[in-house]
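Given below, in the form of C-alpha cells, are the structures.
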Structure 1
C-alpha cells in the first residue's frame, strides 16, 4: 500500500527539503550534461506541483551560470522558453520548458563568465574608489582640460584594427585578467579574440614606449 501511494502521489514539499533536493538534482543533472536525468527531475517537480515559473527562472539561471558564453544562444532561448510558457500557460507551455532542459543539458558548459564576474566584484571591492585614468575622462570644462582630462586619449576607430591598446584600468592598478574562456563551444572563439587583442595591446604599448613623447 505504501509503495502504491508513493507512485500515485510523489512526496514533494515545495517549501521544505524535498523542494531543494529536487531542484539541486535538476541543476546538477543539467550541469553534468545528463539530458535524461535532467528531464526526469524536471518532470518530478512538475508532477509534485512545482510552479513552472520557478523552474523557468532556475533554468535561466543555469543558462548564465553553467553554459555561459560556451553557447551564447542558451540565455535568449531560456528567456524565450520562459516567455512561451507565460503565453501558453499549462500544460502546453511546459513543453517549451522541457525543450529548454534538453538544450541546456546537451549544450557545451562553461562557468568562465560567472567566475570572471565574481573575480571582478572582489577586485572592485578591494581596490576601492579609484578614479578612471585621466586620458579616458571627458573634459567639457576648461578646468577639466587644465587638470589633464582627456589628454592623450586615442580614438580606437582611428587606430589600425580599430584598436589603440590604451590602458583603461585606474592609474596604479595593474592589469588583471578575470575572464578565462574555456576551450569549448563558442568560448573557443572568444579565447582566440582575447589572445589577438592581447598580442596587439603588447605591440601598441611597446611602440608607445619606444616613441618620443610629444
Structure 2
C-alpha cells in the first residue's frame, strides 16, 4: 500500500487567487507571477546569489525563471511551498518562502545583489515567518545557510533562529556538497523577539 503524501499546509485561497499581500514598512510580499520573470532572471543571473541556494541551477536562464513561476501559479490548494515575491519600488527584488522538506518546514530566501545591505531580507523574512505561524499554523520553522554566507545567519538570528547543527547540503550551482549551518525557530521564541529592530547586511540564503 503506497504512503499518502503528508499535507501539512492548510489551503490558502487568497494566496492561490493572487490577492494575498503581506505589507511591511518597505516591502510587500505577494504570490509570484509570470510577469515577474524578467526581475527573477535579473536577480538570479548572478553566481554570488545562486551559490547560496540549494536547488537553483547555474547558469540561471530566463527559461528557468519562467518554468519556476509557472509551477508556482499552477501549484493549487495542496501546494508544498508558499514562495513570495519581495516587492519594493514596484519591482521584485527577491523571493522568500516557506517549504515542506518532509520532516521539517524551512524558510528560505534570496535578494538581488543590487539590494543587499538595506534590511529588505530581514523585513521580508519576518513577514514570511509571521505568515507561517499565523496562517499555516506551524509550531516551528527551520532554516539554514552555507558556512561561507554568514550574512544570512545574521538575518535569521534577528528573527530569533538559533543554531542546532551543521550538515552537508548539495548546492546545484556549485555542483558539490557544502557545509550548511541549520537553525530553528519555535513559534514562542519568534513571538518574543518579533519587535526587534530591522537592518543589517542581507546576502540571501
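Nothing in this text is a laboratory measurement; each read-out follows from the coordinates by a stated rule. Keep in mind that this is a model prediction, so the values were computed, not measured. Cβ atoms are built from the backbone, for glycine too; each structure is taken alone.
Quick check: 15.8 is what I get for mean count of other Cβ atoms within 10 Å over residues 60-67, calculated from one of 1, 2. Which structure matches?
On the way: 1: 20.2; 2: 15.8.
Among 1, 2, the structure yielding 15.8 for mean count of other Cβ atoms within 10 Å over residues 60-67 is 2.
State the single structure among 1, 2 that was used to calculate Kirkwood radius over Cα pairs in Å, for residues 84-187 alone, giving 14.2.
Details: 1: 18.4; 2: 14.2.
Corresponding structure: 2.
Which one of 1, 2 has Cα extents along the principal axes in Å, for residues 76-115 alone, as calculated from the coordinates, equal to 35, 21, 8? Don't skip to the end; give the middle numbers.
Values: 1: 35, 16, 11; 2: 35, 21, 8.
Attributed to the structure labelled 2.
For relative contact order in percent (Cα under 8 Å, 6 or more apart), the calculated result is 18, so let me know which of 1, 2 that is. Walk me through the numbers on the way to the answer.
Details: 1: 18; 2: 23.
It was calculated from structure 1.
Have a look at 1, 2 and say which one yields 9, 37, 40, 14, 1, 0 for P(r) over Cα pairs in 10 Å bins from 0, in percent, as calculated.
Numbers: 1: 7, 22, 23, 17, 14, 10, 4, 1, 0; 2: 9, 37, 40, 14, 1, 0.
Comparing all candidates, it corresponds to 2.
Tell me which of 1, 2 gives 6.4 when you compute mean projected area of the Cα convex hull in nm², for residues 44-131 alone. Present the calculation step by step, with values, prior to reporting the outcome.
On the way: 1: 7.4; 2: 6.4.
Here the read-out was taken from 2.
From which structure (1, 2) was distance in nm of label points 7 Å out along Cα→Cβ at positions 140 and 164 calculated, if the value obtained is 2.0?
Values: 1: 2.0; 2: 0.5.
Computing distance in nm of label points 7 Å out along Cα→Cβ at positions 140 and 164 on every structure in 1, 2 gives 2.0 only for 1.
Match the computed value -18000 of helix-only ellipticity at 222 nm (-39500 (n - 2.57) for each DSSP H run of 4 or more, over all residues; to 500) to one of the structures 1, 2, and report its label. Kindly include the intermediate steps, with their values, before the conclusion.
Values: 1: -18000; 2: -8500.
Only structure 1 yields this read-out.
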